[in-house]
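Undergrad: The next part holds the structures, each set out as structure tokens.
Laboratory data are not the source of any read-out in this text; all were calculated from the coordinates shown. Bear in mind the structure is a predicted one, so any value in this text is a computation, not a measurement. Cβ atoms are built from the backbone, for glycine too; each structure is taken alone.
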Structure P
Amino acid sequence: MGIEKIIYGLVLISCSLYATAEDDGEFSRKAFPSNFIFGVGSSAYQYEGGYVEDGKGLSNWDVFAHIPGKIADGKNGDIAVDEYHRYKEDVEIMWKMGVEMYRFSIAWSRIFPKGDGKINPLGVKYYNNLINELLSKGIQPFVTLCHYDIPQALEEQYGSLLNPRFIDDFAQYAEACFRMFGDRVKYWTTFNEPNTFVFKEYDTGDYPPNRCSHPFGSCSAGNSSTEPYIAMHNVLRAHAATVDIYRREYQTRQGGFIGIVISAAWFEPLRNIPKDLEASERIITFHNSWILDPLAFGEYPAIMRKLVGKRLPSITEDLHNQLQGSFDFIGLNYYGSRYATDASEFLNSPNRDFYQDSLTTVTNVKDGIPIGPQQMYPPDMYGVPFGIEKVVDYIKTRYSNPPIFITENGFGDQRNDNLPFLQMLNDTFRVDYIEETLKYLAKAVRKGADVRGYLVWSLLDNFEWIYGYTSKFGMYHVNYTNGLQRYPKFSAHWYGEFLKGKSTLHKEEFLREFMESYAGKAIPTIAEV
């Protein structure tokens, strides 16, 4: 049997990895409002490359990724997928697919090489070119100001997020971006997933600046019991100051919107007992509401104030007023769900970190059965579609139904690059996951959630932080060893057909079309690619 028939046959196998949405019939983008926006996402360090080119300064990730042992495959983002030089090609790919919005981030150190002071005109030119190219193809730019990467100079000068000086420096950088790009950019977010990067930077120490304390991680310096809360407090203050500047000086004449992006995980109780139900509520509050309660209500959640105590910074009356209502929309990055179980014994710990403060432990296994197909994921990511409906319902209920964008959703695999080329491009598992997630999202929208758009992570395989290039989320395979050529996977073809309004009932037809597109062509091997 030919490889095409083998791969085509894979799509006929029913996927049993996911809980299935109730609507298993006709499903297309018509399940969403007519003005609903579909797109794709990226970030500067994961995509751009050109890490010291044209006057760009070093970021914390430029430095961290060069430290031996920090990245799974020993590689870095110096070149990444080279979008700095290939942005026109990537915009063309998006346009042909039918993408309506492109989320990308601006590298702070490309605008201000030292974090503050003099602006780098060549960095400004790059983002002007990218924005203009997107608009020329009818694609809306959606800009994140800080997607994990912070100028290394600020870390060396004063410890970045641990110092209140960070607030003014971030606000200065953001204001420069509003001034230079805001006439064309209508969607802004300040930070990407502070509830992820603050935890990994200052609790476990997995991300730069690699700070933590025993027994929560192995770092040369840090305090896992206090520093995550200090860092988050300064992130929230920087966010509020930035939103205030945008609303006072730019929003009315530029007509844009500003928000923040959180990692929106969902947690199911491991056992149907009161203690685990309470534990799931606590960890959802610690994980999601740690950021959103201050921005909606001007205060940290009551359960956090009770359990964290004096280690949680206080919010003054002035800060309360600045924080409350400081978003026009919320961005949710959803990848999956986990189980939560009570761990009240942590109350007796001599020192506690974020998870111990929540008196919760989390797992992906119940009765020996994983909650999702985590074998395709890095260890901390779990593909569970149903959670997106639940987390959107939670945001709708707790925060009076704010506008929402699903700013990231996708499926990462770690398949061996030695697979036959066409098999590597056949990612029916990714298609199944995205389709099921969209079905659950459509249910949430039908129930009244004000969701405005959905962005797939990601257009291309890219540098996936501490996993390097071993974890692949892209709808396009990238040839890292010979020219960085982009090859569409089945998911790219499927998403394009979905965006044209075709029903997902025709997945088999889509796969047949995809395989036939290679008919008569010389098929390279992965080694050649």
Structure Q
Amino acid sequence: MLNFPLWKKTLVGIVCLLSVLYAVPNFMPTGTFAGVPSWLPGKTVNLGLDLQGGAHLLFKVETEQVLKERMENVVAEMRVTLRQERLRYSGLGVRNNSAMVTLRDASQSDRFRELIREIDNRLLIDEVSEGSFALSLSEQDLKAEVDNAVAQSIEVIRRRIDEDGTKEPVIQRQGEDRILVQVPGAEDTEEVKRKVGKTAKMTFQMVDVRNSLSDAIAGRVPPGSVLLPSIEEDENGNPVQMYLVEKRVRVSGEHLTGASSSFDQANRPAVSFQFDAVGGRKFGKVTTENVGFPFAIVLDGKVISAPEIQSPIVGGSGIITGNFTVAETNELSLLLRAGALPAPLIILEERSVGPGLGQDSIDAGTVASVIGLIGVIIFMAASYGLFGLLANVALIFNISLIIAALSTLQATLTLPGIAGIVLTIGMAVDANVLIFERIREEFKSGQKIGTAIEAGYKRALTTIVDSNLTTLIAAILLFAFGAGPIKGFAVTLSIGILTSMFTAIMVTRFLVVTWYTKKKPKTLPI
């Protein structure tokens, strides 16, 4: 234990030096490190909404669109099923959140009911007149659809704004169909709106080559198809091209498992994507059956591209090309990774929000931290003399490591996070207390100083690891299942536990071994 290898000394020195370098920007004037590469020291700790304010947005989920799409999917399934079963029909469409259809032969009504139950047994079948049916959802199912849409929207918004889980935005439901979004430190509400408000609903559909595009543009759109604009627009804001696309969705974006910015073979910005097992099978099947036909990639009702299928694509992955910039591919990748919103969002309220607690809380937290630090320093120096002073030096590096870690991870510091730091300061010397008491006991039992120091570190190590590991598990669970302020507390507590173990086991041991090697003392200064 007293044989401290050179590589360990070097490691401890480098870590402590880096902690100071990465913590220093937090105490420098704003803009001092502007333009510094992201991997160099220069980042500062993000303050939470309660400490610095941010963007406040109130959205309304267009639940009517969810219900309409739900019934349009039913209509699409009915169209395919009725054609396969050779049941002639007319008037198939969606009206007032109901799917309407009239059978040419009313005697086939019983068979029709059986087919509808196979499509969705939750549908209410109302025969408004002989052979004419209205299919709808019950009030309970309608409410469930709305609740699911709002809950899914909240989760998608959270993933878009806080993909790594460290920014701690406030995202909560208000009323039946409204979502409040507050983002700490967001000065540009347009960027937040762009990330949140885009539906990012991607579908893969076949281009309708059996019917005339010119007739569709003239207003004669055939049943089962839809006229969609290209995502590219001219200088007047008009789409540069129109596409006649089948309404039937062959593969939906819900099967996407990953998306990333990349480049195509011509070195143009593109987006690579991957499907799950189900999506991969569907994608492989449709590309196998339609070689030589154009396949439209549709995003929010606009066609990104419609390439011709050259050969079956069975690997469960693909690439989206278009006139993208690198920034656009990065944003599109983020939106696809986060998932599509189940319905469009309407902005009802938009404003900047001031800090809920503000500078007074920062000052109070700083004072509490300083008082706690001074108290710990005095206690350790009074109780353990020189060893206590060495533990205090390690404590300073511990605080530096916490600040450096928060800055590097760009984690958001809230008032509960400050409480976590204050708690860490109090807990940081626990390991040193255990070690020093062990050393004192060994020395009193007749051991030499070197042997006592070695035995103290060795015997206390298991207890230190066990106690800190259980606390770390609790902090991880708080982060995994908590939200908002709880996560902020869990982040600082987790980082504090890890840095405390490093400083207690490595830094103080390095200082104690260095002192013992140079001084060769005869008595223990505890």
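Undergrad: Could you figure out which one of P, Q the value 0.40 for FRET efficiency 1/(1 + (r/R0)^6) of positions 36 and 252 (r between Cβ atoms, R0 = 41 Å, to 0.05) was computed from?
TA: The correct label is Q.
Undergrad: Here's something else I'd like to know. Which one of P, Q has mean count of other Cβ atoms within 10 Å over residues 140-147, as calculated from the coordinates, equal to 14.5?
TA: Q
Undergrad: Looking at structures P, Q, which one was log10 I(q)/I(0) by the Debye sum over Cα atoms at q = 0.06, 0.11, 0.13 Å⁻¹ calculated from, given that it came out as -0.47, -1.04, -1.26?
TA: Q
Undergrad: Taking helix-only ellipticity at 222 nm (-39500 (n - 2.57) for each DSSP H run of 4 or more, over all residues; to 500) from the coordinates of each of P, Q, which one would give -11500?
TA: Of the structures listed, the value fits P.
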